[in-house]
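Peer 1: In structure tokens below, several structures.
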Structure P
Amino acid sequence: MTEHTASQKASDLFVECLEAEGVEYIFGVPGEENLDFLDSLSRSGKIRLVLTRHEQGAGFMAATYGRHTGKAGVCLATLGPGATNLVTSAAYAQLGGMPMVMITGQKPIRKSKQARFQILDVVAMMDPLTKFTHQLVSADNIPSRVREAFRLAQEEKPGATHLELAEDIAAEHATSRPIAASHARRPSADSKSVRRAVAAIQKAKSPLLVIGAGANRTMTCRMLRRFVDKTDIPFITTQLGKGVIDERHPQFLGCAALSADDFVHRSVKAADVIINVGHDVIEKPPFFMKESDEGPTVIHVSTRTAEVDPVYFPQIEVIGDLANAIWQIKQGLEPQNHWNFDAMLAFRKAEVKHTAALAADARFPIFPPHLVQQVREVMPDDGIICLDNGIYKIWFARGYDAYLPNTVLLDNALASMGAGLPSAMMSAMLFPDRKVMAICGDGGFMMNSQELETAVRLGLNLTVLVLRDDAYGMIRWKQAHMGFADFGLTYGNPDFVAYAQAYGAKGYRVESSVDLARLLAHCRSAPGVHLIDCPVDYSENDAILNNDIKRLSAAL
């Protein structure tokens, strides 16, 4: 922004406050109620406006920015339908723990000549979906409200916040200045609770580490790696905890992608103490506690006390800064000769053997386990895959080993369709030197496929792998498992190759397993936006995921 005077327009002040927060991008679809703000934004030398084709895509991009950086992503919409289109993105960020600030416009709130045209109570609508929502009623309050929105969005547990800037407030003049962020440090865990946790772990016969979404923080990742290296305690992850520790580690036992009865759940049943780090009941539980004295002792390590649930009521809680809490436990803990992890490691060995046999099946249309293997082989260690929501998410969560944090982006909180492509676009913008792939079902892809135009316009380098089964495959799998007739879940699709080309992207169609490997390698190495239409064979989803895995793991 230009140098401020004693008094400046409120929208100029708003943009200056955003600059003070370090905002780099604003994603959105502006409307006439945002025009003052848009004019002010046009003069910012620090913030780039990224115009999307739908507000939901803008929100998903902002949330993914928050997920990658820990700083709040910002998205913009107008009043009424623009604001309602942000609702899914708000829930996505809120449940998934991604810091995001939404800005919406509104008709003049002091004097309007348009009656109730397009008027919704957006603040009330956003209230159950956010950590903070506020209508700005005074230009001079903008600095404190913006600072509060960012503070709460970024504070543990991160989430969504919302500010409404009406036309008449945006045009006011203000004398306030931006408020600088303070730097607060989270408190360390209580030493008595740490000692109690250490005593329980040392006394255990088969302790197990479970890594959840809240552990996906830079320092916590580092401390957890040191914890495992010192103790050799095996670990599993939730879907949102993938990649916190390199999953090639010999003590990695798998990801809890299914609800129960997978090989990884047998490992959990073999544990008598579970160290549960960064767990959030928003995720599907990686294990179920029972109201008896027979189950394992559960140690809840988090920045917040545990939300009690019918299947989760930990006996020991270590509350404080996560990275420091893990360090404190590690410092007090010594490996014990009586620890035995043989059973857990045997379950993992059996899972790897079972997965390898499935992945070797090179049939066409492509078999999901083979697809996962092909993608893993073509992506570099720091490559990023962004999954939409569908049955393939389970196959990737189970079979795709993540080597680094935030290299497998999936949503196991809201589990929204339509986020895969915008999430990959944001990843490609933030990390232009890394390989990025969106993996979407045909159903989820078509929910925000218009953002292909945005990706091409931005000059991004990414691959969009569309898994085509011409149906809502996840629900069809559940329908079959429940014994219902196959009904109401199939549809037609456009010619995806021509569709991609119409947006200026490159389009390809997979004709065989060999063809898939060739196309994945080509698209990884070539610049630009590439779409691969990949037919998939989901015919064995029910047999393998609901029956074979349970039977084989139970037999061990």
Structure Q
Amino acid sequence: MAVTEITNLEFGKMVQAAADKLNSKADFINSLNVFPVPDGDTGTNMASSMSSGAKYEREESSTKVGDLSAALAKGLLMGARGNSGVILSQIFRGFAKAAAGKDTLNAQDFVNAYANGAKVAYKAVMKPTEGTILTVVRESAQAGLNKVKETDDLVEIIAAIFAASEKALAKTPDLLPVLKEVGVVDSGGQGLVYVLEAFDESLSGKKIEKSAEYKPDKAEVDEMVNAMDHQSVQGKLDPADIKYTYCTQMLVRLGKGKQVTKKFDYDTFYNYLAKLGDSLLVLNDDQVVRVHVHTEHPGQVLSWGQEFGDLQTIEIHNMVWQQEEIMEHDGEEDQQEPTPVEGAKEAEEETVDTALIAVASGDGIIKLLKSLGVTHIISGGQTMNPSTQDIVDAINNSGAKKALVLPDNGNIFMTAEQAAEVADIPTKVVHTKTIAQAMSALLAYNTEDSLDDNQRNMEANLATVASGEVTHAVRDTTIDGQNIKKNDYLGIVDGKIVITNPDMKTTAIGMVKKMLDEDSEIVTILYGEDGDKKTAEAIKEAVEDVDDELDIQIYEGGQPVYPYLISVE
């Protein structure tokens, strides 16, 4: 039976069918990840994004399709995860703009709206790449514009759009050589094909198998666990067990100030502080050194810093007192609601000027970033990209006057940029792709600089660091000229696989050697959930055999997916 008009009922069914389809196909879409590493998340991101859009659409009280499409676009925007989720949100943002004010959509309305979605999606990407979801949306939209000249039956038109999307998807390996080399189609394009297939099935009345209810991802579960269980555990820690009272942090501008008596030497600087406490972290570049240490003598730490430069920022926290407060109040939340204090929120906001917000996972990495000045952490990263809403909430709830966001993952860039656009306070994105880049960028942060200057200076530091990742292959493949076997270990440097080997330690050592050059000075090794300190020490010894003048630091990162994250500066 011909359908010449999409009402609120048809539109709602189509949207929900798309959400169900993506949810059921998420694992397959994930498997299309070009790199054979265990962090393929395109399917997960698109399913989560579409589920958010469907929820907003269901909750919209209006029966106008224009309003419903706007609600869908809003839900996709706020729920968008990863670049694929953001592009999907832009497609329906363009769709909603063209459908604005319409009670229903006829054939011409629908194809015009979908074509506008393709235009908006292209504009949203700084450097559009053919062979991706963009190719699929453009060619399928053109098919709709062609078909509407022949018929006003939306069943035929959407079937033509879906068929064109499959053809466009099949061509993606010819347009993007890396897809052909690996033997897959574009994962984001495949996700869009499933959306259009669901539209086709829904409108034509074909049988649709409803998938299981969408479940929160690991990041969302972790957030709930951290918010409840972990707090009660901390409340049982005896303050008397805390060895050092003061968590002391400082940022020293090297060579500046009236009390400078020494030229900075890393070993000399570090070794003195190591005698004053534990949990010591010292990071530096040519201009500043940042220190984090637990000690009984914060005054001596500060005085030592002043011998090398002036103190730009200082933070000292009494950890014993903090723990006493936690123990005193632990559990009170379960007994009574806290009494609001008038002006408390305003007072808190006045104490914070710029929020430094980073995306990270792993207890050690989180502590490391906080010691470098990060004020807020968004749980996420590989395999669990945060949504636009997650980032917006972190910005708006920070109590700050402005914010800088460090995504620490290239797949979070577009989400972070969307969040910056809709946040309540001025926000800029520092385009960090890795934790190593974040650490380097944070050294360039200056509390006296403007938001724009900090973004520019922090991004200028990114070129000084090479980022390496060690993980395992989840399938056999050939990429970058290398034959990779399932379960082999991969060494990936700045997004390129440089070594593969059945042995983790051999892979890590080989990767670091390829990262070193004559300008290398500092090597940082972060071992994760599947790594260990013993192997990290072995990596350190092997690197010292290459260059014994390198400063090599080892930290427990606790990160998932990647046993070792290694940076060279």
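Since every read-out is calculated from the coordinates, none of them should be taken as a lab result. All values derive from a computational prediction rather than experimental measurement.
Peer 1: One of P, Q was used to calculate helix-only ellipticity at 222 nm (-39500 (n - 2.57) for each DSSP H run of 4 or more, over all residues; to 500), giving -15500; which?
Peer 2: Computing helix-only ellipticity at 222 nm (-39500 (n - 2.57) for each DSSP H run of 4 or more, over all residues; to 500) on every structure in P, Q gives -15500 only for Q.
Peer 1: Thinking of P, Q, which structure, once Rg/Rh (Cα atoms, Kirkwood Rh) is computed, gives back 1.02?
Peer 2: Matching structure: Q.
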